[in-house]
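So, here come the structures, one by one.
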Structure P
Amino acid sequence: MGIIIKQSIKGSIWSYVGVAIGFVTTAYLYTNYLTTEMVGLFGLLLSYSVMFAQFSSLGINGVTSRLFPYFRDKEKAHNGYLFIALLVAAIGFLLFILSYLIFSPGFIESNIEKSKLFADHAYLLIPLTFFMLLYSVLDVYNKVLYNAVLGTFLQEFFQRILIFVVVVIYAFGLINTQQLIIFFVIAASAKGIYLLIYLLIKGEFSLRPKFDFVTKKLRKEIFSVAMFSTLTGVGGSLVFNIDKIVINQTLGLSSTGVYTVGFFFGILVLIPSRPLLRISGTLVADAWKRNDKKYISDIYSRSCINQFIIAAFLFGGIWINIDNILVILGPEYEGVKWVIFFIGIANVIEMATGGNAQVIAYSKYYRASLYFLIILMVLVIVLMLLLIPVWGIVGAAIAIAVSIFANNLMRYLFILWKSKMQPFTVKFLLVPVVFLAAYFLSSLLTQLQLIPDILMRSVIFTIVFGGLILWFRVSDDVDGVVRKHLRRE
């Protein structure tokens, strides 16, 4: 677990710094200097480009995660694997360009009435998709080289600081609206360029093909995994980006902007899990290769309890300050309260079930992931179509929460059935008890002025929650990190 804890802590530091920057950007700059339509445009461009990049990858990222251990050999430039990955991605991007040229007239036409700003800038999806694709392929490649921190740094910090700078420049009137949009796309694309330069400098960017290494059996396995990963990747991308797209088509770009801001606060709960899952996924893949179920079970169990503690703490910190958050956002965003709640709850559930997706994805039962994804996709789409017309953007958040709960329950039961791995213990019950105690005590505070109120409520919640988690020794890892830090002091 040492490499997981070490890289998770490093990744979490960048995540938290990025969260602070993202908070200022989203809660202050977006709400004070940009229209809700502009915020919606940014959210929609990112959602579509992530989906299109996933399609363009043609499943090669899944192949990298699952089969790279067979290519791993630094002395031989990993047997030409990067050449294969980039070749597949290049073919996929050409297919995307062809599809865009064919379908873009109808795509743009469907957005003119409710989302003219997006229709006018849909062409930016081409460069944005290219650099999203470049980043995704190189990030997974870099991750399987046991460097999960850099991807977290680029996604959570680097991109956010660039967007922050761009919006600040706009706020000072140094660029106009059109230039803001172009610079936003550049800021979102820069992480792919950064990662390319990094791999070149580290000597890990080799385009020497070695086709003789790929035996007929391995080629068949690559094709099989790529086909499967294409389906799961596109489906997964659709699930986690369809909300903004459906809201845009149903309610318009302004509502999409409001939802985007609310979604940001809800997704804060999930951010600390990203560095942990990045590195643990690689280790799980290697462990399945040597059939080390005990090691996998240990990773699975620890990821559940540790992530549950972090998620409960972050969600509590947000929810005890929800009224203050609404004051900061202003009247245009008063409808985001329950969006934040349900997206937050969805991500608490996601984190509490740990690395169940990785355990299945890298096992011999990896094809089951596709069935779970299909069910999840159907649930999300059906629930959104039913709930958005009734409850608007809150309906979208409820749809996501219900779907994520159902999906994680299925994955948990599947692992229990097939691998007999049970990650939950009695200590899990202590986390909601500690949460409720901390929430209740912090809510007793009389309302103060904005900043003092945020600080006091947060301090009370942190002391009570953290103190009780340590008192009851809910997590050996958390307990060990704190004790190690205290010994250094």
Structure Q
Amino acid sequence: MTEKKTKKAEEYQYDLIVIGSGPTGIHAAVQAAKLGKKVCIIEKMPGKIGGSWIHTGTLPSKTIRESLEQIHSIRNHVGEKWVKRIIQDLHTGTLFGRAFKVSYLEEELVRKHLAHNSVVIAEGYGSLEDQFTVRIVSTKTDPYLLTGHHILIATGSKPRRPSDIPFDGWRVVDSDEVLLLDHMPNSMVIYGAGVVGCEYACIFAALGVKVTMMDSRTRILQYLDLEVANELKKSMEEMGVTFVLDKTLHKVRIKGPQVIVEAADYHITTDVCFYAAGRVSTTEKIGLERLGIVMNDRGAIEVNAHFQTSISNIYAAGDAIGPPALAATSSQQGRYVACHAFGSMIGAFPTLYPIGVYTIPELSMIGKTEEELKHENVEYVVGRATYNEIARGYIRGDSFGLLKLLISRKTHEILGIHIVGADACNLIHIGLGYMAKNGHVQDFINLIFNYPTLAEGFRIAAFNALNQLFPDGIIKAPPNFQESRSTEFLAPAALKIAKP
């Protein structure tokens, strides 16, 4: 498509128009405002800034999960009976009410930041009229136009809803509806063993619901390291989750107050069917086809390394462009867009970032998996620290938990870190700092960690890997090590504190 000649900046009402107020849009708007630009955010849901990030997905689900994880964490200290008593006495209205209160408080905070930076909020449905113009349709006013020198599409994503699934909002639900259930079911089938499905399976199992998780694939969380995914699966099974894998969904039927879920050679009757098999980019009916903006076959907008679409002054970021579709990466993408659009470059967008899964217990990863290293024929060693050999882990009574380091056998560089267990999504950042600077496994053994902490797992896992690299117990510097990185690098000898 031939782009129109850009008008003078003063001819536009705004320097940046953002369609969508999720983490991408909010961070882009604030960053542009910090650069002295005039910014407008368009939000289609009247009175609700933040989209699914604040109101239906990330924040409320993580709040509920945190409450339940805290309750179940006392099991090893006071016994199972006390946990059951608390759960039985826990009014779900109180639990869900707190989640919605947290969402309300977060929205208020976001609104304060936007107001402080003079970002204008336009309520209505935004669609592209031309390269520099957005049409807004609102229930409060007649349709009107806004012009902007740059436009960012940050419309997010929504649950995938196949037409043959009879969604009704109470017996058959998606992730936007599951927290709106007015009573706690006795049983639930969750179809889709991805991040959303696994997180909610833990939430409802912790509340005493009989949860069955189904998927057409043979394992949960396909992109994760298999050993770590299996450790999570064992923990979820102990919570009471039943897994029915390698079963393609054939049909979902509503029968009275219950639902019948049918798969190959298998069927089950349940109170609620939660369909959690994927999300899709929200990109329809916003004028992309009119302008010839390129999308892929899944409806996600195609962009270049700077998040520009096929029309250079129109950007897209966050869930609208597909994976990784994380709140954390989306926020940084929004900030990057604003800096690039207005000539304040902040370097290349990070290719290394952690992924967090807020199950019970948490799971987080960064870098390569064992399966990827095998496929790429990379020689590696594995350093492991199980939570029951970390002092803080057995103080807590953690029966599940694993911190796993993947180390290059040739260079000793850290290729991947995988953690499943309490506080995994915080712990991963210790490793992130070292991996971002091309760190080596030897870096961990000269750190002094508070004792007892779960963070000690990095040191234990590092020694476990080094015992394989140096079976004689004398730890040497990694190949091609630069002495300038550390004045006191080498330990005198490897301590045999981990499994050989």
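Since every read-out is calculated from the coordinates, none of them should be taken as a lab result. Note that the coordinates shown come from a computational prediction; the quantities given were computed from them, not determined experimentally. Cβ atoms are built from the backbone, for glycine too; each structure is taken alone.
Quick notes on this structure:
- Computed 20 for relative contact order in percent (Cα under 8 Å, 6 or more apart) - originating structure among P, Q: P
- Once distance in nm of label points 7 Å out along Cα→Cβ at positions 20 and 476 is computed for every structure in P, Q, the highest value turns out to be that of Q.
- Structure responsible for -9500, with helix-only ellipticity at 222 nm (-39500 (n - 2.57) for each DSSP H run of 4 or more, over all residues; to 500) calculated and labels P, Q on offer: Q
- Set P, Q, criterion FRET efficiency 1/(1 + (r/R0)^6) of positions 284 and 348 (r between Cβ atoms, R0 = 35 Å, to 0.05): the highest-scoring structure is P.
- Read-out P(r) over Cα pairs in 10 Å bins from 0, in percent, computed value 4, 18, 30, 28, 15, 4, 0, 0, structure in P, Q: P
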